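Undergrad: Next up: the structures, one after another.
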Structure 1
């Protein structure tokens, strides 16, 4: 494990059982401040299950998940609901795009801001000066996020009418609207063409460099993983079999056997 002063996510001996099946088996993983880390492994290795344990969709069977925000004390995430995990500063995207398809790009990002706004139901009904000011602030911040991901020209377009790559970027903008310190991206390049993938790499680097957000991603595109990641964790059959720099992972015999062997079949 890394020094906690440098750590934004600390996962210790995480296990997840489904009946008699152990999908995750005592996995340790940490993400450092300002780092782009990747979690890789063959299909069915347990990567998305791991994300689901971190983000409150599953309550892990064993182990601990700690969030360590840059400001404030560490928080154990086990057992928290997904919206409460988001409030702690972790935001995620999904393998299958989960946008509100009949809302505009701007409205989708504004929904992401909801967990950081203060107006309750009464404020929304009465629409006092404070509520109206907060709404204006939400619109402005949401528009800036659309600019950041290159979607300002699509501000009033319905999400379902956006090109596929733009929908992926919109999902990232919506996650960023929750004001996270850690962004979890589940196969962000899935289904993208080479040009869209190149744009995604630029965007992820900008998010880290300009916003100071740490990133943990699951991805099958090895070229993207190797070019983008500071560190890589490899799982196979629910166990962590390696961690290291891209070069160390590239040269690791266990990884070649588990992961690249699949590629050569």
Structure 2
């Protein structure tokens, strides 16, 4: 079996006297779609923040398979270093650069994959110009895949809400990740936009050959696309299984899905 792209063992995070994560284990393998679900306050975004370097864990280990296939312990790594190793994320609250164009937003996401430094940027040498041209071309191709090319020169702030969500995913994809972390990608979307997002996530997995970890409250979306579902409650892992196993788990039904769920 392939080695895990992300392996989290006994992860804990304390904020003062509050334990937000309590010995959480999670693993993701190549080209898997994995969902992390649970009630508000369960610790899902805290988990994302620990994995992506925004928070440093109190205890436990986070291992990733870097771009060369080497297993690396990334506890304490800064977010930019985590991105360089192949993890890219979106946020629950959209964090685009509103006064930059759609294309420029994606180009910024390419910065971890470019080599030109300040000297080249200042004096515009041939290598810098070639790299800039390639960055524009690659960024435009990503916009086409995300069906955003018609907005290429539009300011990000002028996009419809659903398109802004897709743009944030496009910017994350620009770093060529091996694992894409999506924090509530369907939040605020209407049913049609959510259905389109569902197809888009599967398309990204299939075309880009990457793994995807998502936090999501839309249970229909989660159950339709996930290979594995992890359920959290009060900072702890409550259950892990296939969508069908999770739907039938009495603990999950009681704690989260509800007796009359129709996921």
Structure 3
């Protein structure tokens, strides 16, 4: 049985971790390097850092934030935000990232995924797929959850995998920050159409939510609010998931 991962997410704006609801009303949640170190000590399997203002502001993710986080942790680090080309990805990887997340630029120019996979390997390429329910299906949302586009989320996940994405970070825009649990229907639909790992994101409020996501097809579960507020530690969540019979990394 494959082990599952628990991944704290740090949404960063102006060098500080922020958290909101459905990508809006962002509030300060702390220093990214300090939080990353604390989560590693609690047993986090990976850390994701997303510069939520890079793309809307038309700039690149802050390399100094990546360097500061990497200096404090030894676990894998994924960084996203403002990646528009291979040089942007290379800068983040040289700053300490292990994987690079892309969303808006890949939607605008899908060949970017193939270029990144060819230069760095698919294991470094993470498609950050933000999806919003649209009738009976889901459509892709870009620019940090602010702009929906006429692109079916399931079709895009499958196309991105074929282009070279080695992992999909799947965020439900409808559930983000709400604490109402992951969108299990969305998660099941996407994971059933791709063979690369899928990370569930958006809406977790408990280990129960995470267990449901893992059983719905997720290979990993990502959360922010429940960790930032101290509601649960990563260790709390992993103990609970283990007790439910889910194989976790030590």
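None of the figures in this text is laboratory data; all of them are computed from the coordinates on show. In this text the structure is predicted, and so the values were computed from the model without any measurement. Cβ atoms are built from the backbone, for glycine too; each structure is taken alone.
Undergrad: Rank structures 1, 2, 3 by distance in nm of label points 7 Å out along Cα→Cβ at positions 19 and 179 and report only the one at the top, that is, the highest.
TA: When distance in nm of label points 7 Å out along Cα→Cβ at positions 19 and 179 is calculated for 1, 2, 3, structure 1 comes out on top.
Undergrad: Matching task: 1.1 is the computed value of distance in nm of label points 7 Å out along Cα→Cβ at positions 11 and 51. Pick the structure from 1, 2, 3.
TA: 1
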